[in-house]
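Have a look at these structures, which come just after this line.
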Structure P
Amino acid sequence: MSIQETSQGRYVVQIYRSDPLGESPLRLCKRVEGIEAAKKEEKAFESQAGEWAARRRLVKEAKERGIELVSPSTQPSTPGFASFLEETYLPWARSNLDPNTMRARAPSVMILAEDLANTPLHHVENQIDDLVAKWRAEGCRYGATDRFGRPTNRKPRLITDAGINERLKILRAILGHAHMRSKVLATSPRISLLKRKRSEPGASTPVRYFMPEERARFLRYADPETADVFELGRMTGVRPGELFHLAVGSVNLRDRKLLVQAGPCPHCPDGKWIPKTGEYRAIDIAPALMPVLRRLIKGKPDTIFVIDSVHGQPFSRLVGSGGRFVRILKRAGLARKGLSIYSLRHTFAADLITAGRLIQEVAALLGNKPRTCELHYAHLMPGRTAEAVKAIKAIEPWPMAQPTTATGQADNPNSTVSTRQPRSIKAA
């Protein structure tokens, strides 16, 4: 049992107990706020772990004595996955989770509800391998229409490990809710994500930022409106959703600040748009971006968006891919893996890191924690490592010992050894 303080006033309570039968051990973990809540959860974990260990010891003693164990005639029934999803989890999620999170999870939740249907919750863990095999075989699953009722006509494509892991994360969150909050599952579910295999020798991951020559090539083929989107995203590092929901009133040219904050949107549910993290942040405007912003907001009221679009369209779709941005990438010969409209955010971070700015500064501008920024955005432009290794210097060798003659003097004429003759000792 341990209580660890992760941040100011927030604690992680966890417990580990080995299984007397030599099977799966018991692991319990929960994040709480306040030391009193942590101590209360610690007592609950101790009680639960004690009961579990006592039952396992009784089973072990019965097996050692040859006593046959008979299951009770009526097993405690657990609801089916689809019914639990509709009656318990979704009502809780709609009132406790961010609306943007709910919209992002909606396609995966629908797929899980279709594939698991009325499978009992305590049997879901046994279906993981079959689910992953099914998802790999069928690829990405798209609906016949989008949320506006228009036909999608999207071609099927293979699903990546990241897409499978996203579904497994959501499934793990649903089962975790069934165990921790609803108390429907007696044990915590253990669903492992797919591990990323090592690449083949010689394989490399394509960079997710625009190289300097790629930026010039994109702007050469882009129309003026898409070029403004490109420059605005490249020099601010905002997410695409934040870029297309940036209001004129959020641009403060006097203080050179760009405000990322919630605001009204006629195309969002409930008529309000909320940032991904739900937090307000201010971004300093680069001097090179000032002329572009002055031209974009000139004569517009504060409630109008800086970039006129319908949730990113026609430039890009906020959900999925496509749009004018992707067409320009193909036209310019830049349709390589790793490049998308989100690459503008990576390009912003790569420029700052390459310029030697601190990771804390970059994280503050991106709206991430320094650790997250270090893992996902700490790119270096090519050639910077070649400059870095120039700081490595060779070790100067020690001076070699000079050979001496019979008189004890060095042969080297440049030697600093003194050649003065010693004084003679007078006889007494």
Structure Q
Amino acid sequence: MIAVGKHLPRRTILRGAGVAMALPLLDAMISVSPAQARLVSSPVRRLGFVYVPMGCDRSRWTPPGKEQLAELSPILRPLEKVRDAISVLSNMELRNAYPGTHATSNSSFLSAARAKHTESNDYYLSTTVDQIAARQIGQATQLPSLELAMDLMQTVGQCDNGYACVYQNNLSWSSPTTPLPAEAHPRIVFENLFGEGGSADERRRQRQQRASLLDFVQDDLRQLERNLGRDDRTKLDSYLTSIREVERRIQRAESNAAVPVSDGKAQDPERPIGVPASYKEHARLMFDLQLLALHADITRIITFQLARETSWRTYPEVDVSEPHHPLSHHGNDPEKIAKLARINGYHVSLFSEFLEKLRQTPDGNGSLLDHTVYLYGSGMGNPNVHDHQNLPILVAGGAACGFRGGRHIQYAQPTPLANLHLTLLERVGVRLETFADSNGRIDELFEPLNL
């Protein structure tokens, strides 16, 4: 049972049969003692990364102005509502991603390191930026980090020009020899966030009964609500409503997956059974799971592969029936480039919806967007030639860390993406002198630090 007095511990957990539900930050968690008040007033710092494959159409990505982000490019136009909370960086590069492959685009994005050229299990990369952060700021949470993807990546062996598939499948590495597999199945992610064990049979029986995890914490929940003020009850109700909605969508996807396919077509091997049939709904669900994880402070470090390198996914949502990968090798065909740009803009629109939800979610003395920095981009620039220069890169959120939004930072010379990684680490409280091939920091992206 929950023991509630005048002060509620930040790590309060509601427990039930196989359930451990963390709570968002409530006013009751803010102590009146000066020492603890200073601690609470320091915002929680969170760091997220969203990866998109196969570069982009640079002509439709790059904003027209310099310094101020006064106007958005066609691909970035979906971000208009959060324009003040994003900044675009042009002429960033990944020197160690060459000789220029899909595998190295993915593996270098968070490591800025050169992958060992091998098809076997003697692969070697480097610890990625997210895991460096997780070692320090991830230790205060239930999950040090959360690795997510949209595709079920089970391929092993050689994937791309003699590189092991492990490089293409995994964004996050906890050591040079330890890739961290990403999860694409919403149900499994949900149980990782809110489950507390129990056998597979018990979890399956609960799903068959369509029981909500909230059903298992009702006793603790009723006691907690009796001791909360009106504002906290409103915050809690909004959080619980979000959980119920995510559960409902997961259950609907599982119900649909149980229906036999009538047209005889095989299940898409990149889409796990039991996820929404629509890419849009699947992506929105994975973003909403990130929001729940951040809101309840279950984790502070997230990586998300929004699509896989060499993906043959089509995008009927934006009238693109050709697979993504072949379109990326457009041969300067204007029609193919235009379709590639539609895919690029569609991915941005999904990210923009997520940022808007973060902004609408209260967190301490601001919003989740204020207290979270997200990097969005690709490890490839021009996919037609597989280069790693002038990468599509933008940063969002982080106002509490001094982030300066509404900017277009355009470098005259190619600048290591590692500089941005080093800067983001510093802003979430992880101080390093260098990271990979960094040669400086991106000071103009943030207000000066008070060290």
For the read-out relative contact order in percent (Cα under 8 Å, 6 or more apart), a value of 10 was computed from one structure; give its label from P, Q.
P
With mean count of other Cβ atoms within 10 Å over residues 47-54 as the yardstick, tell me which of P, Q scores highest.
Q
Quick check: 25, 57, 18, 0 is what I get for P(r) over Cα pairs in 20 Å bins from 0, in percent, calculated from one of P, Q. Which structure matches?
Q
Computing distance in nm of label points 7 Å out along Cα→Cβ at positions 295 and 311 for each of P, Q, the value 3.1 comes from structure P
Using mean count of other Cβ atoms within 10 Å over residues 335-342 as the calculated read-out, with 19.0 as its value, let me know the right label among P, Q.
Q
At a computed 0.80 (FRET efficiency 1/(1 + (r/R0)^6) of positions 63 and 111 (r between Cβ atoms, R0 = 35 Å, to 0.05)), which of P, Q
Q
A value of 18.1 was derived for mean projected area of the Cα convex hull in nm², for residues 55-286 alone; which structure in P, Q was it taken from?
Q
Quick check on the output: 4.9 is distance in nm of label points 7 Å out along Cα→Cβ at positions 127 and 351, derived from one of P, Q. Which one produced it?
P
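All of the numbers you see were taken from the coordinates with simple rules; none came from a lab. Treat the numbers as computed from the prediction; the structure is a model and nothing was measured. Cβ atoms are built from the backbone, for glycine too; each structure is taken alone.
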